[in-house]
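Some structures to go through are shown next.
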Structure 1
Amino acid sequence: MSDIRSPICTVIGHVDHGKSSILDKIRGSAIVATEAGKITQAIGASIIPVETIKESCGSMFKQTSSKSNIPGLLFIDTPGHAAFTSLRKRGGTLADIAVLVVDINEGFKPQTVESIEILKQFKTPFVIAANKIDLISGWNSENKGNMIESIKKLSAGSQEKFDKKLYEIVGKLHEYGFQSERFDRIDDYSKQIAIVPCSAKTGVGLAELLMIITGLAQKFLEESLKIDISGPAKGVILEIKEEEGMGTCMDIIIYDGTLKVNDTIVIGDVNEPIVAKVKAMLEPGALCEMRDKKGKFCNVKEVKAATGVKVLAPSERTPIAGMPIRGVKGDLEEVKKKIQEEIEEVLVETDKEGIVIKADTIGSLEAMEKLLKEKNTTIRNASVGNISKKDIGDAESNYETDPLKSIILGFNVSLLPDVVVSKKVKVITSDVIYTIIDEFEEWTEKEKKRLEAKDIDVLIRPCKIELMKNYVFRQSNPAVMGVYVLAGTLKTGMPLMKDSKEITSAKSMQHEQENIEKAEKGKQIAVSMDKVTVGRQINEGDILYSAIPEEDFRKLKNLKQYLTPDEIETIKEISKIMRKENPVWGI
């Protein structure tokens, strides 16, 4: 028996362009305020019944359809940052239609372009919500009614600004192969992308947005929305939660078939599928958001696609968010086999060497992997769940070969109670994924400098000194003379050369009758030098250089960013001296 399900509508776009705020205004809820960083970090779902859409649109609804077979719209609110491409791809395959939110004032941003590429890849029909029109100069925020009437009320100058910003979006869409126009000026919705100007803040344009989405779904998607309601349920786990009085529950989007209490379900897993029985189901009320703890839920015996539902199905292993679920009707083993084939397509590929990453869901793990691989970061281990002793051990084992890989990145996870972090391991966790990536890059840069600075400390650095005239305190055993540091830093024990021959070293140094370990450029000090006699190997007024071993010279060339300008000039002088005898010295 076939039926028409609600179209699944995914909301995508650049971070901070107002995706969640648009849905909040429609729902009259405030999910955005509860999200980490006010950015949606996990896919949520909202059911908008067709009655609400009709009420919101009023007479406009009749312009697109005189009747409506669809029961409503099921919105999936997706994360907006580039790191969540893989989640949006999954949303793209799941979605029947998409709303691409663009800040009309900022225009296209990197994630806007990324979203368009995803929509093209999956051939997902979409509309543009040109948000934040209330910020356009001259816009009257009191205008909360009909969008077209609000535009007409703009002054000539403001209308010009409005049209300029709108057609910048039209131009950008054209670059990516899409014809588009303002929704009220479109001749053929099958050939042009509708742009709906709107404001999540005031609500203007949102009725028109709902009208366009519903009309498009009704006109072009009806065939694809037909489902076999008597068939087994197909869905995706959005989140795993502990619900008071119930225990571990799954938030699931059902996109095909029917799920009933007491049904056997198969849940995808990293190792082998989980088989469980549905004990109870809770369905959110209309206009409720599944993640909203204050939302209203009611016990149901069965649910039909498309909907979001909380499912209690106890099992020995805790399922992972992002995994597919299937209702079982017929051969259990065949269902298990098919779902495992699907899982193998999305597992994160790891390298022989690399860092350790952890996340609360498969989708988040994929997201981190994608962003890190784009930055050429190798990943040794990637797994779902909190950080364990084994994770610390895996990261620590990198320390000897590459300290920069002795790190764990964790999204939306924490340390297990019995875990003690080794001093050799860096752990970065956050519930905002790009914060983790930013902190990781910052730590890597600082740690690289620290390690390189540590490396350079064991090398003989460039130094240039002058043996001062009339400051001979002892001629030999050891020779003690006044020295002026012309460049670099003279350190005790530093070997010194005259011309290209190493002849002595700075045995000890004094400044104002106090022993010192080093003397920087510009200092005048007394230096004792072994193996030389003033008047023979050295003379007043001589210029001596640090005797840099050839291998140290090669290393210093790669670490020159840590040398001062006068050290760089001195090392050039040293190489010139050395190459008089050996033209390929230091090369």
Structure 2
Amino acid sequence: MKDKKRKALLRFVTPPDARQTDGLKAFIASKYDIDKADIELELIHDPDILGGFILSVDEDEFDWSIRGRAQQIKNEADEQARNLTGEKDIVSIIKDASDMHVFEAKGHEIGRVIYCGDGIARIKGLPHVEYGEIVIFENGVRGMVLDIKKDQVGAILFSQDNEVCQGEKVVRTGAAAGVPVGSELLGRVVDSLGDPIDGQGSIITADRLPIESPAPGIIDRQPVDAPMETGILAIDSMFPIGRGQRELIIGDRQTGKTTIATDTIINQKGKNVICIYVSIGQKASTVAALAESFRRHGAMDYTIIVGSFASDPAPLQYIAPYSGTAMAEYFMHQGKDVLIVYDDLSKHAVSYREISLLLRRPPGREAYPGDVFYLHSRLLERSSRLSDKLGGGSITALPIIETQAGDVSSYIPTNVISITDGQIFLEDDLFEAGQRPAVNVGLSVSRVGGAAQTKAMKKATGSFRIDLAQFREMEVFTQFSSDLDATTQSQLSNGKALMEVLKQPVASPMSMVHQVVTLIAAGAKLFGDVNLAEVKSFQQAMLENIDSEHIDIVNELITTGQLSDELKDKIIKTITDFKEEYLRTSGTA
């Protein structure tokens, strides 16, 4: 059944002749399945289009104008320079604008901006636009649709909102937001859209991926059993992280959360792991200092920094972790192991809350929208270890969450804790007491555990965590007691020595061999009778002695990855002999 009369609007500089008018009506009749007699063609003189014609039918527009052609050329140049959506402009322009009997232009939906401000735009029209679709404003600014209502849609802007004006035309692209991916990004600092911001020139990549993609299914995954060594003794020994795991780093402000993540990246040098650091709402100076630290330690060669700063609009902070994950997925699907750090998801949730409130979504608990849990679950579920059939690549995620006054029971922390495979809790009191890293043994956990440790590491750890937990409890219980028996005093001395052993300078990761040797010495209580002020010096001297004088022990641990009883006894005897010589020459005990 054919439609009723259809009204069309034709803008022109030179009025169409009878042949062109007839061709236009024939095109509309064919496009919308109506009779030519039912078409009402309104003619409007518009010198701003410079030449040619623009035909509007309901929400569709067909542009054969000189201005439209110029805008297309500009858009294509922008795509090559900025590489934003990976899609060509959907408007096709015929060569001869006056030859209207050749209808080769492809129609596209248009809308009009009815409000713009605070990084979002509300648009009238675009009846068939999809959630997450990229739209292009008349001045070339890109946006992404995040809200669809009956009478309007809401889009976030990937540029300053003062560049978009009310009444401006908006065009659909039919494409989802994407970012450039590939090895060309390694060693670079890019923004949330994949554009370089480090002043080292443009980045040309052959591949692009959408920033949002489904997480691998259960069948496509395999168990997490390969270690992702952080080089931090307190973590690798008690809360091991496996390749494909999601381990949360949580704690108050200025307790060393970022330091743990960056030290882990530095420790991946020479281990064939690609690292991606995603900054969300951080100061630009902080990210610049971090990039310089990576360069100084040789880590930028295998690292990509995705920077969304505190000065950036909320939409750019919102898409940053998704963009970083898309870059990681490219390497994972090539069979490579990737480590990605989200610093931090607390600010990410705040940016999403800001966007949602501006889009007039109903607020829930703490004014967050109802889908804030899905915000992080769909992000973190993309981190996994793929099956061997799919290449065996992995993404290991280290999300960071900032707490207030150590409260892990607030909304966002509990959400992310329930999504991840464990958490490393950093305690403010420990940090202020000089314990670095300030890991709380009681509240920290890894749900993968010993499955992500080498056999040597697992055996050497032994009762290390239990000994520390017992020491913490005993320390609290005996702090007001002055009369302690010899056994209790020995346990306290050994516990204090263990806490001292766990102290580790920034950017000084420990190798697996050094960690195993240290843990064996701790298990044999060889640090307990060393003067507390000398424990770190003794530990360093002991490890240097093992490296220089007992290379056979080092080689056996590296080649086999196992700790036999004979090798363990040999290491204990070696350390005991060295300790006697160390204490004798240093005159401390």
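Points to keep in mind about this one:
- When mean count of other Cβ atoms within 10 Å over residues 126-133 is calculated for each of 1, 2, the greatest value falls to 1.
- Source structure (of 1, 2) for helix-only ellipticity at 222 nm (-39500 (n - 2.57) for each DSSP H run of 4 or more, over all residues; to 500), computed value -11500: 2
- Comparing distance in nm of label points 7 Å out along Cα→Cβ at positions 6 and 574 across structures 1, 2, the highest figure is found for 2.
- Read-out mean count of other Cβ atoms within 10 Å over residues 390-397, computed value 18.2, structure in 1, 2: 1
- Read-out FRET efficiency 1/(1 + (r/R0)^6) of positions 190 and 518 (r between Cβ atoms, R0 = 35 Å, to 0.05), computed value 0.00, structure in 1, 2: 1
- Label whose coordinates, when percent of Cα pairs over 40 Å apart is calculated, return 47 (choices 1, 2): 1
A short reminder: the numbers here are calculations on the coordinates, not readings from a lab. Nothing here was measured: the structure is a model prediction, and the numbers come from that model. Cβ atoms are built from the backbone, for glycine too; each structure is taken alone.
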